[in-house]
Structure I
């Protein structure tokens, strides 16, 4: 798929610096993505709120011109998210800021995150990071901000001494953040070296500004905008990524005809999707006992997926059954429909609503909202009425449109349709309703591709692998019968 993305650095950058940024982001881009980098003429630095405010008008002018010139998305390449919120009111293409994008992804990969920034004269977390997170209502899992001094911060220096000095300072602050209790680290400055140079040594997920590119690509592919209007509605074209996704369907309900063919419209060419269904599962998941029934299936299939060299697992249920358990036993990303669609909705609008087939699943959905920590961003649930006999039965588009309009009247700025296979309906409704419409399954598949493309997975500090204690191993040796079902959790034969 062809994508044109403009990266705006909200300060003056030389041609060499712009080339270096383009080269860095280009090394992570999907095929078909064209990246251009530009800076501002009137700003030399963005280390404070006042400097960010001065840079905003020029940023807005460039964002408006970018849309007119046919760009598909704009990135504000600064962790103050310069101009992001205002630009979204003026243009219809996605506007992505690194602080918002990083916080959303951090909430997917771990339970606690810290920021590593630049600044020794003032605490950057107190002055702009924490206030921004509070504005976004994504601060529940925030732990701390650590910062290296300006004298150790060298942007695009090729001097090996400078590089080692900054890396040493970064590693020291990262370790302090881990001591604070962080499970995920965010390099909250676009001038830092790539996260991949640190993550192997620290053994925790580290997110950097590259995430803005991947989120922008995902929004373009999903035909979603961070404004009220839909972006152009075109199908995917060639874009090989060579990854395998195992899609777990934990119910026994009949699948929508040609489901795989419809799913492939939302992923890159080269992405292989295999569907595994729980034939003994419930017809739908609308109660806690039904969740309990399907979790062992999800755990076993997730572990099997890792052994079969899949790159990611997607659980096809918006209540995310077994999500945390599967993450404990797997090293590969495990993506839930509910978590991924709700966090992505936070980037598309200030408040989101969810349209449900009926009211029975509402308690589980709202429990999931609380678990993720999005109560302040969640607006309401609305109901279609009686659930169809088959999950893929055609929903009444008139009724669906009515409920979406009611959600918008209540203040909903983004809508999630909690019916994973309503592809044709939500595509047609997007042309009528001027708010972003999210399909949870397509959103989860795209986030799986994002994780794979930047080699990101969940923090094992948040989701530690189960270990069989030594005294239980000795006890097990004394038992004549060893048909203990949970042994596979520890790498033992069942």
Structure II
């Protein structure tokens, strides 16, 4: 018995099916692994970057603080020496100042400013030593009508009777170019009438040009930067020179919010509150990390920044880290991992395809064999020999046994079919004979029925004729007729009765 080859649908190979499932499963696993790896790596790298930012900020703040701390000791030492001196000669004062400048190259200038009338009865006395080119020069601050005792660097420490850091200022005196300076003032004292009174103030002036050089040497990726603010929030250093000494952190933020028309009121309030909160912490001398800052001047790129205080003068330093640049290395690494993963995936896919092809080759042979048997109906065809000793080999042996049993069953079935066919022929002949007899019986019954109906009619009519004859005979009795006629009538009526 043959089967049409159309009964076999176009199949998908096991090797391609396994490869697809392995590919899909591996892709899912790869995506999960890469996602978890990126998430954990981002978390770890963020922690490392923030730790680095905090460490770098502390390192730079330490460098700045070291200069200021060293400068602080100088007027303190001078004030201590002046407190112990009973006679202040102008020569001693000049030597003290010049020696101090020669020993401390970070100091731009220094002065010993006396209270009016305190130095040998003179109304003013304030020798000032400063650097001019490569030499140390001297002058008197009160020359040219300079009322030094009305300056903040003098009045505030005298009134507080404690050291004082001035706000940064631009110095243009002494024939020098405009230089950003800061002054540290320490009051010194003397005894008058058994009381301790302020005799004057010793100061050191520090040029902040080195801060610009230090901050400009700061490397925070490509677009990152640092900024330095005073204890009032004023920018001492910022990459945008317009902000230096002109704006505070608060005013600069407000100006940006006002100028940015794209921000909604809610967004502006959120940014202002977040930034101002951090700025207040900076002014309070705190250190920390801020995760939701922005890059200046467009304030669109997200950034982190670390802030630390300058302990000596209560300033604050912040380093701004661009988040995208900081995580660029992680994204590059993740891209490499994705490419490596995809390459490995395709290598694995090819390997799986080859292995499954090798493993499924015996199955392919068995499939072709069963298809050919189904198309030809020849169950005596031998099963192809397979060198496999595994489950596939057992399957081939089972196929061989099954084909033998099918062949035997087919032969037995053919014998049974022949026997049944003979029985059916005999039964059919008997049925034909029975049908013939039944047809004859039906015909006979029909003929008998057709004959019986006229006979019944004749019989019924005969009985009626007899009755009518009797009635006619009785009706003729009283009628007078000839004897011959009556005899003839009686004869006719008798014939009718008999028939």
Structure III
């Protein structure tokens, strides 16, 4: 069943995948017990019923037609289509990179754009998702609904091996993307025409990286990121061989940090942005090039904003991409003169200002994709940064505090999450990624993904981060 055309923002994620510039991301949850196949199948049946995107893909009617969402009405979803039992003993760095290398989602095989990898030896369920229909918050919503059904009423006698999880039996509708409803004021209509002209005459001005921003001498872009195609028909091959590091704030340590954040009137995301900025300032000047200014990417969840401004029902804001990419500008000189809390305060003010006073500008910046050839735009984001490097030094993505439907203190919860890990593949927008998620039992975990060429150069960042956290939690 053919549904609506995908929005320009969805096209951005679609063409990133089509060009093989982004395969997937994952949210891995550690559970107290791995459920039986029958119970896992039941929980997935109920979850898939609730979210149409879980049984859809994207297709082209013809080479000249726009991409459309297609419901898998002629392709029933079976257990083995979306659940894979792995022999991996743990989700170590090698296996993390294997996910990003091998778990892309084709659009023409009749399969949904997600999968669960079960690591029985580690009690882990790894939710692997395409970014087309799912952002980070979607993954927490998906996982929470799934965990709730694990603890629901279940008659195991009704489930068989490789059971049928979903077959289309009724009309399916996916609402128009919220950003398509966001108004475009006159000043932005003028800006759109200017950007459209620039994309035609000098696209590098729009899509290229600023040559004056901080880069590392030993990170050669794009060679250290991907194998570049020789023509505009071929696809990229991302290396996905990053170093994978996990930073943990156990619950008691996190409680201390959150208490201090509250005293200083800053969010945890603002603190984390400041923390890694000061860490970056600890790197030797000898390993850097270009300039001292840098950007930090901070994806901002816009669900509450869309609900408030556009009066959209929650049900239309569950699965999908509802984010705008804030870019916090700063420099090593500014960072060196700030304390962790004064810098966090500046970041906090920046986020609040963009969420409240400048939200129309942020939404309309995202909507500039409306006037672009999105496939060319995505390709040019890489090509016009050749020899320069990614536009941002790093990204801070924080999925926040999640109980995933309950924890061990809840009565009657047979299955619950004891820890979680959120991670993203090597990307072209930043040099390294910091991906956070927090659970009641496991505390905060941060997946840090950075180029293997920079293992020595970046060690001072992690040392400084550890030092600051230690001083906050155990002041002398």
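Each value in this text was obtained by applying a stated rule to the coordinates, not by laboratory testing. Just so it is clear, the structure is predicted and the values come from calculations on it, not from any experiment. Cβ atoms are built from the backbone, for glycine too; each structure is taken alone.
Tell me which of I, II, III gives 67, 63, 39 when you compute Cα extents along the principal axes in Å.
On the way: I: 67, 63, 39; II: 219, 85, 40; III: 65, 60, 44.
Only one of I, II, III returns 67, 63, 39 for Cα extents along the principal axes in Å, namely I.
For which of I, II, III does distance in nm of label points 7 Å out along Cα→Cβ at positions 77 and 189, calculated from the coordinates, equal 1.7? All intermediate terms of the calculation are to be shown ahead of the outcome.
On the way: I: 1.7; II: 2.3; III: 4.1.
Computing distance in nm of label points 7 Å out along Cα→Cβ at positions 77 and 189 on every structure in I, II, III gives 1.7 only for I.
Which structure, out of I, II, III, was log10 I(q)/I(0) by the Debye sum over Cα atoms at q = 0.07, 0.08, 0.12, 0.15 Å⁻¹, for residues 21-276 alone calculated from, if the result is -0.27, -0.36, -0.80, -1.18?
On the way: I: -0.27, -0.36, -0.80, -1.18; II: -0.39, -0.48, -0.84, -1.11; III: -0.36, -0.47, -1.04, -1.36.
Answer for the origin of the read-out: I.
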